[in-house]
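Next come the structures, one after another.
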Structure P
């Protein structure tokens, strides 16, 4: 193969080739930066808008806290809040007897309920007394814990005397509704 270009020309072409390659690399990096800025701009603007909303809410909360109400206005505000709460009281859903009994159906298979009685304590909270038989202590403990985790019940009282026997335990448990 014949070499038709002089050495100076070859060096010049090689520098030009390296320069073009560098321009392509820098151009692709610049293009990637521009595209990433374009793709990040919506989240930037949304973040700025949310930050401004949060600042506005903070300022309004500060103004509300800084505003001192005279005692008469404060008393009127409290009375209005109590009236609003009393108006909402009929909207709270009370549980029917059927729904309460359904709550006890999710018991372990080792628990057999023999009786459920309903009464009302002096504080006005409904109370349920559950009588039954448990095959073992673990099942009775699990049943008591499951009832304690229910949001419908304020307290579950499972006396220690129920745990005297190890098997075939006759138990009585008191459950206070919220």
Structure Q
């Protein structure tokens, strides 16, 4: 077993905080969502958003963060025990990549639902007008106001790391068979 260093401690703290804070957020959002379902009034949902979609996206997003924190713990302890990433680590990295893409899609769905009126669909008169309004909506809402590209970027970085780990495991296996 390797000696823990500051980086290991930081990963442990981040994983712990992710798990605890996500669990707390899930409890609170569910606690606020249930009364909303009966009264259709919420004091915490932003007034300019579709409250049902907002609550569901928040609950699912925090559930994904909770699961990611648990898997980060798993990855962290495996790495500390072995001193390297294993085949199981590739599955965890695949899970993280899936989480990032799912979070980006959830954000995209929420943004489109909450800002659909910005498309001015009643004013569409030609294909050019439709393309122009959809492009402006995408640029303004999805890139400038709610940048979902961050989750895609993180997924791409994790995919590159996954590819490196896969090659490193293959080289390790070949070296062990050669010895």
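Since every read-out is calculated from the coordinates, none of them should be taken as a lab result. Keep in mind it's a predicted model, so treat the numbers as computed, not measured. Cβ atoms are built from the backbone, for glycine too; each structure is taken alone.
Can you say which of P, Q returns 0.95 when FRET efficiency 1/(1 + (r/R0)^6) of positions 76 and 100 (r between Cβ atoms, R0 = 30 Å, to 0.05) is computed? Attributed to the structure labelled Q.
With FRET efficiency 1/(1 + (r/R0)^6) of positions 12 and 52 (r between Cβ atoms, R0 = 30 Å, to 0.05) derived from the coordinates and found to be 0.00, which of P, Q does the value describe? The value was obtained from structure P. Among candidates P, Q, the computation of relative contact order in percent (Cα under 8 Å, 6 or more apart) that gave 25 used structure Q. Could you tell me which structure in P, Q was used to calculate helix-only ellipticity at 222 nm (-39500 (n - 2.57) for each DSSP H run of 4 or more, over all residues; to 500) as -19000? Among P, Q, the structure yielding -19000 for helix-only ellipticity at 222 nm (-39500 (n - 2.57) for each DSSP H run of 4 or more, over all residues; to 500) is P. For Rg/Rh (Cα atoms, Kirkwood Rh), the calculated result is 1.51, so let me know which of P, Q that is. Checking each candidate, the match is P.
If log10 I(q)/I(0) by the Debye sum over Cα atoms at q = 0.18 Å⁻¹, for residues 60-115 alone computes to -0.64, which of P, Q did it come from? Considering all the candidates, the number was obtained from Q.
Each of P, Q could give distance in nm of label points 7 Å out along Cα→Cβ at positions 20 and 164, but the derived value 10.1 comes from P.
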